[in-house]
Structure P
Amino acid sequence: MRYQQSPIILDSLFFVAPLVLVACAAYWWNLRLFSLLCILLGIFVLWFFRNPERYPPSDIKAIVSPADGRIIAVETVPPGDLMMEETTKVSIFMNVFNVHVNRMPMQGVIDAIRYYPGAFVSANLDKASLQNERNAVLIRMANGKSLLVIQIAGLIARRIVCWVREGMSVNRGERFGLIKFGSRLDVYIPRGIEVTARIGDTVRAGESEIGRMP
């Protein structure tokens with residue numbers, strides 16, 4: 001997945017290239033203001049798809065945030081499709097100004113990936129966790145416990161990208177996907193693991209601690 005380590009995610013080219021062509025055509029037809037708007041929009045798209053390096057904390061017990069954004073919920077939830085026990089759900093809301101590359105919260109093996117079609121209500125609403133289009137990634141850690149990370153599309157976001165596959169070994173802080181143009185990630189942390197995230201915290205993917213292994 002070396003291409004994912006470039007400063008700009010290459011998916012941006014599918015949006016930027018048409019904008020550049022339209023800008024050139026508009027300039028040719030003397031539509032200078034419209035051409036400038038297209039160029040500015042293209043610059044914003046490149047900035048949105050930025051892909052900075054991140055460095056996980058040296059403490060190997062730290063579970064890191066899979067996304068940039070703000071913690072909007074920390075709550076206990078009952079067993080579900082992939083997590084067969086009660087867990088603590090940590091929800092992270094990403095706005096259009098956050099970095100949207102998602103990273104692994106902990107080292108482990110990808111046990112399962114499940115895609116669920118759905119709606120596109122605002123990602124900061126509680127019902128988005130169950131109603132919106134989403135992609136669930138189950139990570140089995142070295143101690144046998146599992147973490148569940150769910151990428152959730154939002155009101156503007158219409159495309160979830162996941163670069164990992166079942167059976168892959170992944171490292172803490174490793175890039176594993178993105179959600180285009182604003183969204184949310186939910187992390188389900190099993191019992192016996194301390195949750196350190198608090199509502200209102202601002203977190204950075206791959207760096208900010210949201211939990212601690214025993």
Structure Q
Amino acid sequence: MNKCFVVGAGDFFGLLIRPEAGDLIIAADGGYDHLKREKIEPDIVVGDFDSRDGNIPDHPNVIMLDVQKDDTDIAHAVGIGLERGYRDFRIFGGTGGRESHTIANIQMLTGLAKKGAHAWLYGRDSVITVIHNDSLMFSEVTEGMVSVFSLSDRAEGVDILGMKYTMQDGVLTNDTALGVSNMLIGKEAHISVKKGTLLIIHESHEREWSKK
């Protein structure tokens with residue numbers, strides 16, 4: 001599946017994975033400067049460019065946004081990817097900085113999951129995703145810690161299998177942190193939810209995993 005890379009102006013730690021032929025690369029505002037340092041040319045540059053002091057990049061495909069808008073620059077970039085048919089989003093530069101923007105990006109992941117899209121938000125030694133009535137798999141070679149939180153009032157039919165602490169057909173709620181700080185143990189691990197929405201954070205230097 002082709003991927004849509006979105007790079008924002010937040011904390012940036014390089015691209016864990018590199019774009020390939022057929023992928024769409026969108027710079028959101030100051031994310032253009034992150035990509036420039038990576039020597040990657042975006043297909044589209046979008047933003048109000050407040051993080052660049054109003055300096056508009058010299059790029060042939062710039063989409064200017066009003067400073068007063070309902071969506072963040074990253075959310076607008078993701079919307080472009082959705083319109084073009086992409087359903088696999090890799091978002092960099094979307095954490096750190098203003099905490100409100102990090103939370104906004106997590107809410108955006110929730111909206112994408114409910115649309116049947118898959119999205120990953122990369123931070124420092126961590127990657128965040130959201131699943132809705134769906135499942136996620138970690139290969140047996142993946143290392144690190146995994147935390148699972150309910151974004152629904154109740155997430156029902158939750159399975160957490162192949163990790164140090166397991167759950168089968170359980171319930172998670174959004175007012176407890178029962179799923180925090182689990183551990184991968186060298187087995188293929190699965191997380192799934194029958195009814196509800198889960199926020200999943202994988203903390204490791206090795207941050208790649210897949211949906212199934």
Structure R
Amino acid sequence: MSQNRQKPGPGRPKDPAKRAAILQAAQVLFLRSGYEGTSMDAIASEAGVSKLTVYSHFTDKETLYAAAIRAVCEAQLPDLYQDELPPQDLHLTLERIGNAFCELLDSPESLALHRLLVSMAGQDAKLAHLFYEVGPQRVCDGMVRLLNQACARGELSIPHPEEAARQFFTLLKGDNHFKLLIGCGEPLTPVQRQQHVSNVVQLFLRLWT
């Protein structure tokens with residue numbers, strides 16, 4: 001007599017909480033110890049899960065690293081353009097964006113991420129491109145949209161908005177950011193940062209208005 005047997009299902013659904021714990025652990029360890037200095041065993045231990053569970057969520061170390069870098073970038077990089085001021089306040093809008101950008105760029109978390117990526121330079125172009133797309137390129141794209149809108153309103157006259165956007169953020173970085181990256185400088189005070197941003201915005205608007 002034949003028996004009705006249920007076909008095996010696709011497997012137990014993955015636990016979102018465990019995935020989040022693994023991703024958080026990966027972010028902490030990659031930023032602390034770098035790519036080569038971080039093992040999947042260490043990530044599993046930090047997350048409080050088995051190594052098998054780590055591999056069930058992320059097929060290999062490179063995949064987990066890419067996911068961790070994306071998560072770090074997205075967490076560190078809130079939408080700089082979400083609270084744009086009215087058109088007549090373009091100067092204040094640029095100052096607000098500049099202050100938020102500088103505060104983010106000079107944060108310990110951002111500096112750690114930049115140092116990690118520099119330490120891996122040349123090892124994996126895919127991961128470098130991933131960081132650039134979800135980080136610097138995303139910031140630049142938002143500024144290009146803002147500049148195009150200002151040009152359409154007749155407030156600015158910029159022949160190449162993307163180039164101008166990159167110039168704006170390069171000026172904001174300045175020399176102090178490089179000093180912080182190599183460990184021979186101190187973060188700007190809020191007053192110093194505000195003055196630096198104000199100078200950059202004035203220079204930028206003088207060039208393109």
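Coordinate-derived values only; no laboratory data. Nothing here was measured: the structure is a model prediction, and the numbers come from that model. Cβ atoms are built from the backbone, for glycine too; each structure is taken alone.
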**Asked** One of P, Q, R was used to calculate Rg and Dmax of the Cα atoms in Å, for residues 80-183 alone, giving 15.2, 47; which?
**Response** R
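Looking just at distance in nm of label points 7 Å out along Cα→Cβ at positions 176 and 200, which of the labels P, Q, R belongs to the structure with the highest value?
Working: P: 3.0; Q: 2.1; R: 1.0.
Once distance in nm of label points 7 Å out along Cα→Cβ at positions 176 and 200 is worked out for each structure, P has the highest.
When you work out distance in nm of label points 7 Å out along Cα→Cβ at positions 72 and 104 for each of the structures P, Q, R, which one comes out largest?
Structure P gives the largest value of distance in nm of label points 7 Å out along Cα→Cβ at positions 72 and 104 among P, Q, R.
Mean count of other Cβ atoms within 10 Å over residues 24-31 computed as 20.2: which structure among P, Q, R?
R
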